[in-house]
Structure I
Amino acid sequence: MFFVYGNYDRKSRPPNFDVSVEGTVVFSWRYPWSDEEAKNGVYSDLYTFIDDGDAKICFYSIATDSPVIGALEIVSVDPQSYSSLATGTDVILVNYGRFTGGLKAFGAGVSREGDKLGRAWEPDATLATTFGESFYLRTDDPIKNAEVAPNYFPQRLYQSAHTLTSPGSIEFMFTVDTSLDYMLWFHFAEIDTAVTASGQRVFDVFINSEAAFSEVDVYKEAGSFAAYDLFHVLKNLTGSALNVTLSPRVGTPILNGLENYAILPMDLSTSVDEVLAMLALKESLRVPERMGWNGDPCAPFNWDTWEGVTCNYAPDGKSLVITRLDLSGQGLKGTINDKITSLKHLRYLNMSNNNLRGSIPSGLGNDNLETVDLSSNDLTGSIPESLGQAQLVKVLLNNNELNGQVPLTLYTIGVRGGFFK
């Protein structure tokens, strides 16, 4: 995703808005943006699992502000990328920094030298602090083990490296959210022709002063001009700073690339069956755009749901379900799709005072449904027997064109029958 404001509305006030993916808030933009962000834009990306083949990305206005988006790209990646077995499939990896050990940025939206997975790489000079004089290596020679599954790290990444002219350390400092865990990926390739044997360049990697990797010897592990990658998951942070230090044992440290991802637990989303039912209703009822029926009906749970929709936790606590539909007086002119019967947790249904056509779906009614108000529409046909089997306490069907017999059980709750032929 690429976000840019550019003062397009001449208000000199970048907007406040949130972005969610699969019902989980991943980005929150709040005024004021930095001058650099507002003028030139900001790139970020993330990795998530899509179970149903439908990626749900939603931009949520704060107050009266309108979200802004410069570009959006969705790329299919190997499900085993970034060691998903280590994190699970119920998290989102959000990019908190991706750097190349070279002097030039490259990748998506930056240069023609692309990245198969759409990643963009910034020079580490924007973040690195060195205790010693920096020296940057560059080669055009091919790199073994680059561009391979499942991560397809680009060859260009390993053809540049940050090292030092004399023994010293390289340090990075990230500002992070202490409520989250993080995954760091380190990318190495020994592209210095002066290193010809193992033991000539050995260093340690410390994360927040604790050794994450000891005695890293890239030549020993991979040889020369070959990619070598390590990753580390950091949990239970106690401070808002994440410090990474490459400290020498023999010679000087070397780094070709560094990535930092926040491991964001996915929020609960609406159950798949109910999402499909609501999408079918959206189409059949001809719900107007002003009602904001986009994305997940219930998630993120701290946002407003779709207009007229009330949600709650499913009994098993593993998803969100729809418990109330109040669409009275919304000018709806369509029909009630049969998939409404998939809303198994619905307690209250009100579609009165619209211009709905067609019949009442057979099967409408469940063990939870208590109130049905379909009065003052243009509904035709008979009253389905299923309504008589539900645990209803109130049914309003008057001012329609219904005909046929009223299920006997409905008389016990005082059904108002409308017009019968």
Structure II
Amino acid sequence: MELHFWMVLVQIMTLEVIWGKIGFKKDLNMNVEFPPTIIRHRNENIPAGHLRPLGWQRRPEGKITEEKEMLKPQKFYSRFVKNKKPVVFRGVADEVPAMKQWEKDSTLDKKYGKLDVMVTVKNSMLKSTGPIKLKLKKFLREYEYENWYLATTTPHEMMHELLLPKCLRCSTMRKNLVESEVWMSSGGTSSTLHYHADHDIHCILDGRKDFILIHPKYKSDITFVEKSPHSGSGHSTVDVDMVNAFKDSKLAATPWHYTTLLAGDCIFIPADYLHQVRSYGRSISYTVLWSPTPKVDIKDCNEEVENKFTLLTDASFMWTFADGDKLLFNSRLNPESTRQHLLGLMRTDSELYYDRFHLFYNESLSEVRDAPDSSEVFKSLDPNNQGFITREAVEKLDNMRLQELADVLNRAHAHGHKHDEL
């Protein structure tokens, strides 16, 4: 009997590590000092901020630039996107339908509880595991008690309650939309220090988020792990909740800027910009990502298009989330839409390397068992086996080879929802 008791106890403790169980409702207090007051240790040999969260190692340079209204696409691009400069837009998301429709968990459960979402778990060792796939219903019932946070490509069924930001409703930027994501958590949660390959607008629907932003030129001073070769995305190995100021000593000399966002606020984070986020209260937000391009054409922009109430369902993205799977949004790719995907993958680079194509290809066909190997497919695009294909070559690819690739990619929708090209 005694042996059985200890075996059961070990199993329970194991589940707590795996599932991040904490057993009590989390503190929803949003009254947190940020940026923090820097206090030097009494022992001068111990650096400032040692074993404290990121941001305690030195004072910030100042706030991120703010605008009181959303800018028109041309001004937004010329002032911020082109110069890769972050900016905060205050109160611009107040008209997003989800601001009211998602106020209560019970409403979300009733509308979308049966949907699959991706959830990340922080175990008792404060390390993240996952993401794992859960029903939204299960997440909503337990996230106030668990070290869980929802981070999922927006399910197609939820997109009709989210707005495309006004600055993205036309131009090359709209033509290169990658995906939308929904984020939700309870109590204090924190992200890693990380960067994305794509531009990002992040809008708060409920709760509070504190952002630390660091210019990409300081990336070499911090240890980062790239998601995969040539992916353009990565995260730092720095423990943002308890920084080892001896090991990561250069943080004390690394300038950073900050902002605090509340419901209705949005922030533009340029591609490659280092950032770390802390969430408080019942936190819900969504992001819209788009690929950087060498040039942006705004000829199709006008006041009517910019002011049109545009839901995410009215836009065409590279990715969607349906039936619990991340899929290419367009289920009927043709030569030109396939070419657009390849150019989008290149972003501002002159070449598309196999590693990046491989990541895209495998993610597109993750549920297709009989798909050709990515290396075989890439050979048809790179007959000289250089390991990459140039932008000029992609622009000149003949329709036959592009259609062959399109036919393979379209297999992913054999069992899922179909979204025709808009």
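Read the figures in this text as sums done on the coordinates, not as results from a lab. On a predicted model such as this, the values are computed, not experimentally measured, just so you know. Cβ atoms are built from the backbone, for glycine too; each structure is taken alone.
Given -2500 as the derived value for helix-only ellipticity at 222 nm (-39500 (n - 2.57) for each DSSP H run of 4 or more, over all residues; to 500), which of the supplied structures I, II does it correspond to? For helix-only ellipticity at 222 nm (-39500 (n - 2.57) for each DSSP H run of 4 or more, over all residues; to 500), the value -2500 is produced by structure I. Matching task: 11 is the computed value of relative contact order in percent (Cα under 8 Å, 6 or more apart). Pick the structure from I, II. It was calculated from structure I. State the single structure among I, II that was used to calculate Cα Rg over 2.2 N^0.38 Å, giving 1.03. Answer for the origin of the read-out: II. For the structures shown (I, II), mean count of other Cβ atoms within 10 Å over residues 263-270 is largest in II. Supply the structure label, taken from I, II, corresponding to log10 I(q)/I(0) by the Debye sum over Cα atoms at q = 0.10, 0.18, 0.19, 0.25 Å⁻¹, for residues 111-206 alone with the calculated value -0.32, -0.96, -1.05, -1.45. That value comes from structure II. Here mean count of other Cβ atoms within 10 Å over residues 143-150 has been calculated and equals 21.2, so which of I, II was it run on? Label of the source structure: II.
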